[in-house]
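Every number in this text was worked out from the coordinates using simple rules, so none of it is lab data. Note that this is a predicted model, so its numbers are computed, not measured.
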Structure I
Amino acid sequence: MLETLRRAISEGELAPGQRLDPASIALQLRCSRMPVRDAIKELEAEGLVVSYPSRGTEVSRLERSDIEQIFGIRLALEKVALERAVFRMGKEDHGALHDLLLRMDEPSDLKSWLALNEAFHSHIAQASGWPRLVTQIERERRNIDRYVRVRVRVDGHEQPQREHWELYQACVERDAARACSILERHLNRTAQLLSDEGVSP
């Protein structure tokens with residue numbers, strides 16, 4: 001239930017400002033209202049939805065200030081994860097990242113590329129060996145995915161993909177400083193695009 005609603009928000013099926021009615025969702029998904037209410041509470045804790053006393057629960061909207069905060073937090077957290085991961089990853093990890101990047105070079109569609117993009121960044125974060133850190137990174141990433149999806153659809157994935165390959169090479173060479181520099185450029189470029197060109201899905 002929780003993952004179904006998360007995915008619907010991430011993929012734009014539930015748009016910012018759209019009201020969430022537990023009874024309607026339960027009817028649509030053929031389940032009781034209780035798991036829907038529980039899922040909505042978790043989504044609210046994650047910042048994906050917001051509840052108002054007068055009009056119920058809605059999918060949250062992100063303003064430019066939110067974008068700045070989220071990317072600032074993501075950068076700080078992901079640099080910690082990357083600095084640890086660079087020295088913990090072995091040949092199997094490098095091989096897995098390489099395979100993901102090859103598939104990302106020629107994706108079947110945008111949805112496929114975005115899923116592979118998430119898998120690439122998640123693999124690096126997981127390699128840090130700090131599950132609590134990974135959880136926080138994923139929470140911030142989920143908040144921004146719906147907006148990144150729109151920008152990639154408009155701007156394409158060629159530039160971020162080049163940066164992914166650069167990041168991969170720095171990881172293989174165990175150059176943590178260069179890897180973090182590439183990551184910072186990668187995230188800051190995306191944040192700037194969203195701020196300059198608008199954040200509405």
Structure II
Amino acid sequence: MADRKHGVPAPPIETTIHADDWDRLEIAGERFHRVLFQGVDMTELVDQGSSFEECTFRNVRLNVSTHEDAQFLNCTFSRCSLFDATFRGCKLTGSMFDGCSFGLLKVEGGDWSYAGLPGADLRGSAFQGVRLREADLTGARLEGAELRRADLSGAWLHGADLTGCDLRGSDLSTLDPQTVTLKKAVIDPFQATVLAETLGLEVRS
């Protein structure tokens with residue numbers, strides 16, 4: 001299990017839902033607190049505005065699921081599959097991901113500040129207009145991914161591979177280009193100036 005930032009322990013579990021079939025289920029406005037979802041099949045789940053607070057998802061299949069205006073606050077995702085899952089306007093503040101698969105993950109808007117994604121394989125994923133302030137992306141694989149118009153201020157990106165990643169419009173003010181791989185990454189002119197200044201260059205017109 002990957003450690004949370006600053007060594008904060010995972011929340012305790014009070015209720016367990018084991019091996020249930022939520023395949024293609026539609027939920028709206030549901031509330032879950034400190035629930036362990038163990039081996040639950042949430043493939044193609046449609047979630048509208050539900051709240052999961054301090055919950056643990058262990059070996060849960062979230063493939064092709066859709067979540068809109070939902071909240072996953074300080075949750076833990078362990079060895080879950082999120083292939084082609086979509087999160088629109090969702091809040092995942094403080095949530096931790098460990099040993100999960102993310103192929104073609106799509107995140108549109110919302111707040112993922114303080115989320116823990118160390119070493120996550122996010123190749124081909126798309127984050128657009130997402131708040132990722134102080135998110136832990138240490139060693140994350142983001143080759144060919146999209147991080148468009150994302151707030152990355154204070155994000156931990158040491159050792160991240162951003163090869164071919166589309167970063168246009170994102171806040172790169174705290175990115176240290178000497179600690180990440182940026183080969184063929186796509187940036188806009190303003191970001192080019194920011195990175196040049198970070199490297200100690202003097203930009204003139």
Structure III
Amino acid sequence: MLKIQRFACNMLNENCYVASDETKECIIVDCGAYYPEERQAIVDYINNNQLIPKHLICTHGHLDHNMGNDTIFEQYGLKPECSAGDEEYIVDLKKQGIEMFGIELNNQFPPVDHFFEENETINFGTHHLRIIATPGHSRGSVTFIDDEEHVAFTGDTLFNHSIGRTDFKGGSMFAMINSLRLLAQLPDNTRILPGHGTETTIGNEVGGNPYMDR
């Protein structure tokens with residue numbers, strides 16, 4: 001059974017998740033840890049629970065979801081895995097910091113380890129996450145889905161009764177609506193673990209998210 005710990009990170013309250021199972025293997029999803037105490041909290045959780053990190057995976061390449069990639073690399077030797085559609089973002093986080101966030105970063109970010117391919121699966125422990133393309137917030141946005149336990153990490157595609165912005169470079173409302181229609185096909189009890197805000201379910205979103213009925 002999946003055990004999922006959420007960490008609210010950086011000035012935008014981005015959600016980083018550490019998901020593990022009984023084997024102690026784990027994945028880190030969207031490590032946006034910026035402040036030292038946030039970075040330390042994630043490392044302490046992994047170490048105190050004797051977890052074995054296997055993948056650092058990114059729902060998309062925006063900086064607020066990747067600020068802590070250097071800490072994960074330094075501690076566990078993992079490099080980020082991301083969609084090639086967001087290559088321009090993920091390969092130069094420092095430039096993104098200046099252009100999109102107005103901050104200058106001195107971090108030594110690791111290079112991308114792997115760009116996802118279509119129908120790829122992330123494996124750790126006894127669990128498997130399938131990757132589906134859900135563009136709209138960015139060209140390369142993806143969602144990670146555990147079909148057996150009905151869990152979906154949606155990044156900035158789907159929030160609790162809201163969605164991510166589509167006005168950034170590479171964003172598209174048309175693509176976003178198509179992605180939401182794809183997510184709406186998941187079982188109603190699927191847990192939605194978004195990139196910002198609180199957890200929800202597909203059933204709640206189909207029934208109450210104004211963007212889901214377009």
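Taking Rg/Rh (Cα atoms, Kirkwood Rh), for residues 32-87 alone as the quantity of interest, name the structure among I, II, III where it is greatest. Mind dumping the intermediate values first?
Numbers: I: 1.17; II: 0.92; III: 0.98.
Sorting by Rg/Rh (Cα atoms, Kirkwood Rh), for residues 32-87 alone in descending order puts I first.
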- request: Have a look at I, II, III and say which one yields 18, 15, 14 for semi-axes √(5λ) of the Cα gyration tensor in Å, for residues 64-175 alone, as calculated.
  value: II
Structure responsible for -24500, with helix-only ellipticity at 222 nm (-39500 (n - 2.57) for each DSSP H run of 4 or more, over all residues; to 500) calculated and labels I, II, III on offer: I
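Taking relative contact order in percent (Cα under 8 Å, 6 or more apart) as the criterion, which structure among I, II, III has the greatest value? Numbers along the way, then the final one.
Details: I: 28; II: 10; III: 16.
Result for relative contact order in percent (Cα under 8 Å, 6 or more apart) over I, II, III: largest is I.
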